[in-house]
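These are the structures, in structure tokens.
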Structure I
Amino acid sequence: MALQMACLQGSVHPDEWQLRVDLAACYRLVALYGWSDLVFTHITAKLPSSVTGGEEQFLINPYGLMFDEITASSLVKVDMHCNKLHDSPFPVNPAGFVIHSAVHEVRPDAGCVLHTHTRAGVAVSAQQHGVLPISQQSTFVLASLAYHGYEGVAIRDDEKARLQADLGQANYLMLRNHGLLTVGKTIADAFLSMYTFENTCRIQVDALAGSTKPQDLTSVDPQILNGVATAMRVQTGGLGGAFVWPSLLRKLGRENPGFDL
């Protein structure tokens, strides 16, 4: 069905079109890196005020499409209650928007919210000690990490306040017994953060496979953890996800083209 969608380029604001292209790319990259869970997670991106005039509007996946077939034109525009704001042949999943709307509601800086249910992410979320400071990747995560306890499938609005309080100003959120979530000013930032978060969890699972006791692993010196913010600025030139995003788009263009239709 996605291949039959009329291209919206030229019929939407140029800023909206660029956001659509980047978000469709993000969905396909999530699939390419093996982080998708069929159709059961979401990535949302907030439309800029140049498009909405100040109203809170977001782009979300057309529910039922696999992430590797989402296109810029098939993304659905919704309001804070996940009501569709334009004609689309695709449904949206209001239940899946509960977590995302909770984050967007209290974080004006949340240009993108990315949520996954990966095997490694869920595995670490179930470990009582959470993320361990045992890798370079983990130091970036630990610099801005929060936890939220499991309350069942996130379909109840009353959970929002507790999730918001747990998240605070963190950019990485571990949803206990559930999965991972990243907050980014841009789609590129949220993706790069999830790449780091996911690899942190994979490394930890592998490390613990060789020793079930966390105390047997070598931890990073706490003083090094305190200097992570400066190290991140040096590593990316202060550009965050924008530093790597163009190369990711080139990779996607080679391996799964058509996202920008």
Structure II
Amino acid sequence: MLKSRITPCLLVHNKGLVKTTNFKDSKYVGDPINAVKIFNEKEVDELMVLDIDATVEGRGPDFELIKNLAVECRMPFCYGGGVTTVAEAKKIISLGAEKVALSAAAINRPELLREIGNAVGVQSVVVVLDVKKKGFLGSYEVFTHNGKKASGVKLKDFLQKLNEIGIGELVVNSIEDDGKMTGFDFKLFDLAREATSMPMTIIGGAGSLDDIKQAISRYQTIGVSAGSLFVFKGKYRAVLISYPDRNERKELYQIK
């Protein structure tokens, strides 16, 4: 049976970890390997590592980084960034990642998801959808290339396509709430949850453990991911890696 997961999301830019706000204004927060070592000690459920340079620069995955992460990680981790072929996905899994994430490539050629699923197992295929609302009363649209390129694809329409294809996990990321730490856009995530029953992780806006608890209570078996919440401390956003301890997690998961 699936259980809820709390997943730190690490963004890699120029070989270092950064945190963004609305997918802009990246702030350096440390070395990826050092962060993984700290998260090991905190016994995190899972890590998501996204190379935000790869697709923008038109290059493939950073296999050296993936190898180094896999050596250090004592928890499952998902890697995304620049994956456009079955061969790349297979190599990422062979290096030790449990999941491979696609975004722009999934939008450009959805059939690739089925091909990768056949090669590495459907459970290892993750689709990350960065979305925001178009216009005041508009629908949610999927964006790529770090939120800079409108795909013209409506979230609800693409979720129907993913239901037909079948993937291991869906990650829905609110561009407008990225890095703000002001709470989740539950209208967005309600729409996604109603459109699909596939395992889903939500990200974008978490500012407190109460936000995470509210999300888990609202959706039950779901992944909740955050970046700023786990790397910043206080109103001045000093860099300090954190994660709920075992007792806090029991409360968040509502385990009696």
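Read-outs throughout are calculated quantities, based only on the coordinates presented, and are distinct from any laboratory measurement. Given the structure is predicted, the values throughout are model-derived calculations rather than measurements. Cβ atoms are built from the backbone, for glycine too; each structure is taken alone.
Could you tell me which structure in I, II was used to calculate relative contact order in percent (Cα under 8 Å, 6 or more apart) as 21?
Details: I: 21; II: 18.
Only one of I, II returns 21 for relative contact order in percent (Cα under 8 Å, 6 or more apart), namely I.
1.4 is what came out when distance in nm of label points 7 Å out along Cα→Cβ at positions 179 and 203 was calculated for one structure; which of I, II is it?
Details: I: 2.3; II: 1.4.
Matching structure: II.
For which of I, II does Kirkwood radius over Cα pairs in Å, for residues 99-170 alone, calculated from the coordinates, equal 12.4? List each step's numbers first, then the result.
Values: I: 13.6; II: 12.4.
Here the read-out was taken from II.
For FRET efficiency 1/(1 + (r/R0)^6) of positions 51 and 147 (r between Cβ atoms, R0 = 30 Å, to 0.05), which structure out of I, II has the highest calculated value? Don't skip to the end; give the middle numbers.
Numbers: I: 0.30; II: 1.00.
Ranking I, II on FRET efficiency 1/(1 + (r/R0)^6) of positions 51 and 147 (r between Cβ atoms, R0 = 30 Å, to 0.05), first place is II.
Using distance in nm of label points 7 Å out along Cα→Cβ at positions 75 and 227, single out the structure from I, II with the greatest value.
Details: I: 3.8; II: 1.7.
Going through I, II one by one, distance in nm of label points 7 Å out along Cα→Cβ at positions 75 and 227 peaks for structure I.
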